[in-house]
Structure P
Amino acid sequence: MRTGTWSAPGRVNIIGEHTDYSGGLALPFALPQRTVVHARLRDDGRITVASDGYGEVEFPVATRPGEITGWGAHVAGVVWALGRSGAALSGADLRVHSAVPHGAGLSSSHSLECAVALALVGLHDLDLGRDQLVRIVQHAENEYVGAPTGVMDQMASLYGEADRAILVDARHLTAEPVPCDFASSGLDLVIVDTRSRHRHADGEYGARRRTCHEAAEALGMKDLRDVADLDDALARLTDPVAVRRVRHVVRENARVLDAVELLRGGRVRELGPLLTASHASLRDDYEVTVPELDVTVEAALAAGALGARMIGGGFGGSVIALVEQAGRKPVEAAVADAFRRRGFAEPEFHVARPSHGASRDR
């Protein structure tokens with residue numbers, strides 16, 4: 001019986017938040033934390049999934065949206081999307097273990113989906129490239145799970161490289177590696193998991209995507225990637241909410257290009273102001289932060305961080321802070337103290353380092 005083990009990483013996004021569904025740019029990288037799937041082929045048209053800490057789910061390969069909910073929907077969605085693409089699946093037993101923190105804005109769901117997709121493709125000898133898997137995972141999220149996400153998360157997971165960030169172009173589905181070495185500059189990129197759990201499938205996230213789509217239509221363009229004159233575009237919009245959303249997306253795309261230039265030039269320290277500007281935009285124009293995220297950024301900056309911002313969909317999750325290696329502990333202590341004083345849950349800290357992408361392990 002054919003078996004194998006596949007894994008896919010979570011991701012952190014240096015900059016470029018909420019831009020990929022507008023045909024825009026983002027600069028994520030793959031994390032060392034991974035979701036591992038041990039898989040075995042079966043021939044009865046059934047999928048079984050056992051996940052550490054989450055129980056078991058079983059369903060037919062002919063599953064339809066709405067039949068499986070909860071964490072199992074991410075697996076069933078991949079099975080459904082593969083079938084819709086024309087792939088003939090005979091069935092599989094899947095055993096899942098994940099080291100990617102759940103609900104922390106580090107893309108645990110896409111890590112799971114990418115690992116499952118690779119496992120099913122490998123077990124069934126399917127001729128599908130990673131560019132096709134990007135869309136399959138997006139269809140699974142959008143149409144089965146019901147989360148209106150873009151393509152950045154799965155592209156980071158599928159195309160990640162050690163010591164490289166990935167310049168994601170959502171319009172052209174390209175993934176260009178960019179040198180990314182914090183340690184050689186004496187820096188750490190710290191992830192602060194605020195333990196304020198976010199939900200991608202809620203109405204707020206979808207509302208922002210719809211507003212951006214409607215604004216692009218009002219401006220007569222396919223998506224906001226095409227805005228060349230921001231002041232002119234904003235002057236043509238009558239809805240103040242749309243003005244704020246468009247301003248964030250267009251400026252965030254520009255920040256991605258600025259960050260790529262800095263990384264390529266070895267000017268890693270100069271990323272700090274871009275991170276902080278991104279957070280201010282996500283807070284004020286895109287309006288997706290919560291008190292835990294804002295307090296983290298404020299405390300980190302006050303303790304000496306070069307820059308900090310929320311990552312992920314927002315409404316909870318994590319913050320990244322660019323810090324001197326020698327100053328990492330004081331920054332972490334300042335954030336923890338700020339959380340204690342406000343009665344927030346105790347935060348968790350991780351150092352983010354670019355790692356390799358999804359792969360077959362054995």
Structure Q
Amino acid sequence: MAHKTTSDIGEFGLIERISAIVAPTLSASEGLVQGIGDDCAVWRPASGQVEVASTDLLIEQVHFDLLTTPARHLGSKAISVNASDICAMNALPRHALVSIAVPPSLPVEMIEQLYLGMAAAAREYGIAIAGGDTSSSRSGLVISVTVTGEAPEDSLTYRKGAQPGDLVCVTGTLGGSAAGLRVLTREKLIMMEHLENNETYSRNLMADLEEYSGAIQQHLLPLARLDIVDLLHERGASPSAMIDVSDGLGQDLRHICRASGTGALLQENRIPVNSTARLIADELQDDALAWAISGGEDYQLLFTMSKEEYEKISDLRDISVIGAVTPKEEGILLRDIYGITIDLEALPGFDHFR
């Protein structure tokens with residue numbers, strides 16, 4: 001059966017289909033006055049709250065590859081990475097504006113799957129997809145998502161604010177996304193080799209890679225840690241500084257330290273490395289710890305907190321204390337299992353322009 005393309009149904013036909021898919025998310029927002037269908041979306045912030053906003057671009061062949069990324073997973077990730085930025089401010093996400101630039105030859109079914117993924121993630125986080133824009137693209141699929149959120153002003157947490165003596169904490173496990181990407185990249189190379197040799201590529205990607213599914217899922221379907229933000233609010237625990245781990249633990253810790261004017265000392269044996277990442281690293285003769293420190297896209301929360309505040313959440317097993325904040329002149333260091341210190345300033349993280 002021939003697939004319809006965006007050029008077959010036109011811009012307004014595409015908008016009608018998108019509107020129908022995201023309409024159920026609008027009920028998530030009590031403050032939404034006007035969603036899709038006018039020149040602007042309109043919402044009313046809750047009394048006593050401040051509003052925060054974040055935006056991200058996802059560009060084909062820069063952030064994702066449609067050969068290894070299902071469109072529905074991509075849509076979910078597009079919402080999640082923005083929701084994660086809101087969570088990193090200790091705020092709760094509320095509304096999203098989504099814009100896409102689409103090659104005219106792209107099947108409409110793929111765009112629908114993309115938005116079905118977005119709508120599913122939006123419902124998970126209580127986000128209303130309130131509007132956006134569509135355009136054609138000559139160079140691949142481009143997705144731009146802006147998410148707004150709300151928080152009491154005195155609850156907002158910035159990258160600045162860390163103090164010497166504070167604990168350095170991180171949620172979940174690290175390195176899984178980088179490991180999952182390595183596996184998918186390897187599989188793509190095998191697929192391309194088969195095509196170049198006019199051979200049939202017969203693997204069922206997800207079924208045949210079941211043993212790596214934990215890492216692949218962490219890469220394709222990251223989850224914003226809204227649950228942690230809810231717990232922090234519920235227990236009245238206040239981080240002194242916070243960021244989400246998008247560029248790698250080392251890089252994002254440097255962001256906190258530079259904004260706060262501090263150093264930090266991490267303990268290697270306390271860093272929660274994803275177990276599947278260790279398995280994959282052994283197989284590929286690589287280093288799972290390096291993926292945890294420099295890999296990025298884990299979208300866990302990295303935060304600092306005084307020892308007194310940490311007592312309020314010390315029973316939570318999904319939060320690891322991995323080090324402490326130090327004076328700036330002591331640098332940003334990692335102490336390995338042999339007691340040797342490594343300068344984290346020298347380790348790479350993700351940089352779009354390098």
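The numbers here are math on the coordinates, done by the rules we state, and not lab data. Treat the numbers as computed from the prediction; the structure is a model and nothing was measured. Cβ atoms are built from the backbone, for glycine too; each structure is taken alone.
Thinking of P, Q, which structure, once mean count of other Cβ atoms within 10 Å over residues 15-22 is computed, gives back 16.8? It must be structure Q, since only it matches.
Here distance in nm of label points 7 Å out along Cα→Cβ at positions 151 and 319 was calculated and came to 3.3; which of the structures P, Q was it taken from? Computing distance in nm of label points 7 Å out along Cα→Cβ at positions 151 and 319 on every structure in P, Q gives 3.3 only for P. Of structures P, Q, which gives 25 when relative contact order in percent (Cα under 8 Å, 6 or more apart) is computed from the coordinates? For relative contact order in percent (Cα under 8 Å, 6 or more apart), the value 25 is produced by structure P.
Can you spot which of P, Q the value 2.8 was calculated from, given it is distance in nm of label points 7 Å out along Cα→Cβ at positions 63 and 311? Label of the source structure: P. Using the calculated result 3.1 for distance in nm of label points 7 Å out along Cα→Cβ at positions 7 and 79, pick out the matching structure from P, Q. This value belongs to structure Q.
Each of P, Q could give Cα extents along the principal axes in Å, but the derived value 58, 49, 41 comes from P.
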